[in-house]
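Just so you know, all these numbers are worked out from the coordinates, no wet-lab data involved. No experiment lies behind these values; they were computed from the predicted model shown. Cβ atoms are built from the backbone, for glycine too; each structure is taken alone.
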Structure 1
Amino acid sequence: MIIGFQIVWFGFAWGISHHYPLLPILLSLIYLNTYISKQPDKKVAYLFLGKVLLLGFIADSVIGLLGLMTYASPYPQPFQWLQPWWLSLVWLCFAASAKVSFSWLEQRRPLAVILGLIGGPVAYLSGEKFGVFLDIQNFGFVLIAISWGGIMWLLIKQLPSIPDHLQYKS
């Protein structure tokens, strides 16, 4: 699951930056379909995915609205500050990997926040190097760190309430 998400992330970064938007769509559909197909309670799985998507959408769109980050998009967007469709798919895939990837942090929320503070900006910096984020201001990285720290806190806080069936069945 962790390796699968990394493949999806790099597929998105390469596909968007090289104007092959069908690659990230295909990868995310395969990844999310595999995740959902293994969930006995689809409603709980969809609700969890939706919550993480909403958090990511708000965080990225606010940073864009403030003019601290510009997104690459293979299609025109009516509002350049709004999180693009492809980043919404990345958030969904990230959410699908959360229980398996981060369950070890359930009793270590401060560590989860630290990982969010560091890992969020690193992920966006790598996206900037790929060309999927065209311009991230220094204060944008600060807000990315803060938002990712908060998102990781909320994500880890919710993980214990998610039934174990959200993990992949053998």
Structure 2
Amino acid sequence: MKHILVALVENKPGVLARVAGLFRRRNFNIDSLTVGTTEDPSVSRMTMVIDSTATDASAVERNLYKLINVLYVQDVTNEPSVIRDLAMVKVSAGPENRGEILQLVDIYKARIVDVGQQTMIVELTASPSKVDQFVQLLEPFGVREMVRTGLIAMKRGDEPMFQEETDEHARGEWRVLNTN
């Protein structure tokens, strides 16, 4: 089973290296890792997907809290969440099959982001399963190249990810950073 962990970390040089080093030292495997800034420029958000059959998700969470720059960690696997993956696929697209590819692009609400003489680059942002299905349907045309971002996730609802009063694990630094 895949687990999705979201961590808020200080936006400082070396934090990603520390997290990656932790995974290497503890022999944890990362299926995907996505990092970006948040609404607070001093905080970055990491979304990590791990295989919990090989690695205990709660052990990963405990170990992440040992890193000084990690402010908050949450397992959103079983929470009502919006989960997305972005894929760009370069597919063979000669004049004979462009119409079929355009129909798939339309059905999946994807976008054509580049057109060459014999290829197209198609972009799709969707749930991971929808991206997988789309790529499978493009394979008969000839997938020349593909890149995926990895998952990003956000809990549904009005409440923010971090709630100071209910999280006993969050570092005091978060309270300092979050007083803007």
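State the single structure among 1, 2 that was used to calculate helix-only ellipticity at 222 nm (-39500 (n - 2.57) for each DSSP H run of 4 or more, over all residues; to 500), giving -7500.
Working: 1: -23500; 2: -7500.
Label of the originating structure: 2.
Of the structures 1, 2, report the one carrying the highest value of FRET efficiency 1/(1 + (r/R0)^6) of positions 125 and 141 (r between Cβ atoms, R0 = 25 Å, to 0.05).
Values: 1: 1.00; 2: 0.75.
With respect to FRET efficiency 1/(1 + (r/R0)^6) of positions 125 and 141 (r between Cβ atoms, R0 = 25 Å, to 0.05), the highest-scoring structure among 1, 2 is 1.
To test your reading of the models, identify which of 1, 2 gives 2.5 for distance in nm of label points 7 Å out along Cα→Cβ at positions 13 and 29 when calculated. Don't skip to the answer; put the middle values down first.
Working: 1: 2.5; 2: 3.4.
Traced to structure 1.
When mean count of other Cβ atoms within 10 Å over residues 93-100 is calculated, the result is 21.9; to which of the structures 1, 2 does this value belong?
1
For structures 1, 2, which has the highest computed value of relative contact order in percent (Cα under 8 Å, 6 or more apart)? Could the numbers behind the result be given before it?
On the way: 1: 30; 2: 26.
Largest one: structure 1.
Computing semi-axes √(5λ) of the Cα gyration tensor in Å, for residues 5-100 alone gives 31, 17, 14 for which of 1, 2? Mind showing how you got there, number by number?
Working: 1: 24, 17, 10; 2: 31, 17, 14.
Structure of origin is 2.
Using distance in nm of label points 7 Å out along Cα→Cβ at positions 21 and 69 for the comparison, can you identify which of 1, 2 gives the largest number?
On the way: 1: 1.9; 2: 1.0.
Comparing 1, 2 by distance in nm of label points 7 Å out along Cα→Cβ at positions 21 and 69, the maximum is at 1.
Please state which of the structures 1, 2 yields 37, 17, 15 when semi-axes √(5λ) of the Cα gyration tensor in Å is computed from it.
On the way: 1: 25, 20, 13; 2: 37, 17, 15.
The value was obtained from structure 2.
If mean projected area of the Cα convex hull in nm², for residues 37-76 alone is calculated from each of 1, 2, which structure is the one that comes out at 4.2? Numbers along the way, then the final one.
Working: 1: 4.2; 2: 3.2.
Structure 1 accounts for this read-out.
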